[in-house]
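K.L.:
Listed next: structures, encoded as structure tokens.
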Structure 1
Amino acid sequence: MLMTHLKSVAILLFAACLTSCGGGGDAAIDRSDMVARVGKSVLTMPELMEKVPYGLTPDDSVRFVSAYVRQWVDARIMGEVAARNIPDMPSVEEKVNAYRNELIMMEYRRLMYEQNKPAELSEDSLKAYYGQHRDDFRLEVPIIKGIFVKMPDNAVRLNEIRKWIKSGSEDDLDKIEKYQLTDPKAMEYDYFADSWTDWGKIAGRMPLDFNASPEMLARMNKDFEMTRNGYTYILKVTDVLSKDAVAPFETVKENIRDFIAGTMRVEYDRRLRQHLYEEGLKSGDVEINIDIAQSEKTKNGE
């Protein structure tokens with residue numbers, strides 16, 4: 001029903017346009033399914049139907065069809081007028097063809113790589129690369145493991161929270177989580193003792209006058225606590241790696257995966273280009289009448 005209504009709407013709009021603008025145009029054009037035309041460009045009913053969003057009310061359908069048809073006409077009119085008035089259209093066409101060819105090549109290379117890409121990189125291969133390039137993974141900022149808590153000074157169970165953080169046992173950490181779940185707004189709790197975290201992300205949650213270093217907190221071997229503006233901040237640092245230390249494998253694993261995959265894709269692309277080039281020469285589809293190798297040497301100053 002909706003499609004039938006939309007078709008009626010589009011036809012009525014087009015009929016109104018013909019009435020106000022005049023039929024005219026090229027008599028050779030098939031008008032049976034035509035909604036609008038600018039020069040030799042034609043917008044057909046099936047094309048218009050594909051653009052109409054599903055679920056529109058009849059009134060919204062009228063507005064959408066009207067706006068779309070007007071936008072389509074405006075764009076084609078601008079294009080035709082521009083084409084007649086740009087003095088160097090061959091140059092524009094050359095750029096259009098070059099861009100089109102580039103899009104086609106990009107899509108072809110993507111499809112070919114998807115069909116021929118190697119299996120997923122194994123953990124062992126990632127670790128092997130990490131082991132051979134450890135110096136490439138120096139930390140730019142300190143990273144830490146630990147526990148962070150922020151809660152009101154007058155919180156009823158503040159002393160228990162202190163005790164549970166100090167203990168660090170699984171049971172006590174479960175108690176903190178359960179307490180936090182009962183009233184998430186009453187306490188900020190971040191457990192990151194099992195995963196490395198940038199020091200800046202944690203230090204940024206402390207009061208403005210907090211100036212301790214992660215190394216100092218790790219050496220303290222006790223929980224750091226400070227009170228400001230009605231809140232108590234507790235920070236327990238269980239492990240730290242300073243700036244310029246070698247980053248742990250788990251923190252750079254995905255970067256290594258992306259780098260290797262990118263390198264493999266570039267290499268595949270190079271081999272694909274070379275293969276197509278050689279096949280073109282062999283089949284006769286490609287002819288070159290200069291010494292490319294010598295030209296490349298000259299360009300590179302060899």
Structure 2
Amino acid sequence: MAIKTIKYKNITWHHIDEVNKDALDFLKSNYRFHPLDLGDVAAEIGESKIDIYKNYFFLILCFPILNRASGRIDLMEMDIFCGPDYLVTVQKGKYKAMRDLYYRLQNNTKNRQSFFGENSGYLLYRVLDVLYRDAKFINSYIARKARELEDEVYNEDSNKETAREIAYLRKKILSLKRIYAPQDEVATALTKLKVSFLPEDLNNYFDDIDDQIDKVLNFLENQKSAMKDLLEVYDSLMNHATNKVIKILTVISVGMLPLTLLSGIYGMNIDLPWANSPSLVLGMFVFLLLFILLVMYIFKRKKLL
């Protein structure tokens with residue numbers, strides 16, 4: 001059965017790292033949780049929320065997980081029951097931070113004393129603090145990718161793939177915002193939590209969690225705006241490069257018009273001035289060509305090309 005338990009003093013922490021029939025039977029037989037909460041545990045990954053009851057409260061929190069190989073952001077849901085003398089965490093999906101935390105508390109008495117030293121609510125705060133601090137590395141990943149894309153935009157070798165990467169990063173930022181935005185409401189509710197089995201001064205600790213979520217949301221909002229601005233800069237640079245090419249092609253086309261006109265006229269099957277003097281006709285072509293090259297040179301010197 002995928003249930004791990006740590007008991008210290010009068011507090012028990014059950015961590016379930018896989019939702020299956022045994023895990024659900026364990027929750028039903030050992031605790032009197034509301035059927036709707038158990039239904040949420042058995043269901044697919046949902047949205048973050050908090051339900052408060054007389055003897056416990058129930059949390060659903062979602063955490064982003066970065067797939068380092070593909071760069072894709074996956075989702076891990078943590079369902080949490082917190083009562084007078086227990087904490088039950090139910091993990092949906094693999095999450096290294098929770099596994100490391102469990103074994104760190106199991107194998108180290110000082111860590112257990114630090115986490116379990118006060119009450120179940122304080123234990124919840126410490127667990128959440130570890131999870132949110134672990135999730136910060138995604139912010140570092142987003143910031144690093146944003147810097148790389150900024151350098152790439154101002155590089156002369158930027159191409160259409162750059163725009164695709166900017167849009168893809170912006171999509172990740174929006175996905176992260178959708179994950180964290182509901183959690184802000186949950187954290188705000190925790191800061192105002194009033195239950196008989198937890199002291200009110202615990203709200204100060206939950207306020208720290210609320211601050212962490214607010215910082216993440218502000219960071220994501222700033223990055224979203226930065227990606228929008230960066231995409232506009234990229235479009236401007238691409239338009240400038242395109243306009244420059246079109247301008248050069250236009251000048252060349254206009255410059256060739258006199259030669260085209262002259263060759264068209266002297267290609268007719270009629271009598272024309274100097275038609276019987278090939279050297280003069282050739283001279284006119286050479287003169288026009290030199291004149292066009294001179295004009296283009298002047299334009300180039302004046303940076304009109």
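Here, each number is a calculation from the coordinates, and none is a lab measurement. The structure presented is a predicted model; accordingly, all values stated were derived computationally and were not measured. Cβ atoms are built from the backbone, for glycine too; each structure is taken alone.
K.L.:
Determine which structure produced the value 5, 20, 21, 13, 9, 7, 6, 6, 6, 4, 2, 0 for P(r) over Cα pairs in 10 Å bins from 0, in percent, calculated from the coordinates; the candidates are 1, 2.
P.N.:
Numbers: 1: 5, 14, 13, 12, 13, 17, 16, 8, 1, 0; 2: 5, 20, 21, 13, 9, 7, 6, 6, 6, 4, 2, 0.
Considering all the candidates, the number was obtained from 2.
K.L.:
Suppose you compute distance in nm of label points 7 Å out along Cα→Cβ at positions 127 and 183 for every structure in 1, 2: which one lands on 4.7? Don't jump to the answer; show the numbers that get you there.
P.N.:
Numbers: 1: 4.7; 2: 1.5.
Computed on structure 1.
K.L.:
If you work out FRET efficiency 1/(1 + (r/R0)^6) of positions 199 and 223 (r between Cβ atoms, R0 = 30 Å, to 0.05) for 1, 2, which one comes out largest? Walk me through the intermediate numbers first.
P.N.:
Numbers: 1: 0.95; 2: 0.20.
Top value of FRET efficiency 1/(1 + (r/R0)^6) of positions 199 and 223 (r between Cβ atoms, R0 = 30 Å, to 0.05) goes to structure 1.
K.L.:
Also: Which of the displayed structures (1, 2) returns the greatest value of relative contact order in percent (Cα under 8 Å, 6 or more apart) on calculation? Write out the running numbers ahead of the final one.
P.N.:
Working: 1: 18; 2: 14.
Evaluating relative contact order in percent (Cα under 8 Å, 6 or more apart) on every structure, the highest lands on 1.
K.L.:
State the single structure among 1, 2 that was used to calculate distance in nm of label points 7 Å out along Cα→Cβ at positions 111 and 135, giving 2.1.
P.N.:
Values: 1: 4.6; 2: 2.1.
Only one of 1, 2 returns 2.1 for distance in nm of label points 7 Å out along Cα→Cβ at positions 111 and 135, namely 2.
K.L.:
Matching task: 0.80 is the computed value of FRET efficiency 1/(1 + (r/R0)^6) of positions 47 and 191 (r between Cβ atoms, R0 = 25 Å, to 0.05). Pick the structure from 1, 2.
P.N.:
Values: 1: 0.00; 2: 0.80.
Answer by label: 2.
K.L.:
Another question about this same structure. Given 12.3, 37 as the derived value for Rg and Dmax of the Cα atoms in Å, for residues 87-142 alone, which of the supplied structures 1, 2 does it correspond to?
P.N.:
Values: 1: 21.6, 61; 2: 12.3, 37.
Comparing all candidates, it corresponds to 2.
K.L.:
If you don't mind, there's one more thing I want to ask. Identify the structure, out of 1, 2, from whose coordinates helix-only ellipticity at 222 nm (-39500 (n - 2.57) for each DSSP H run of 4 or more, over all residues; to 500) was calculated to give -18500. Before the final figure, lay out the partial values.
P.N.:
On the way: 1: -18500; 2: -21500.
That value comes from structure 1.
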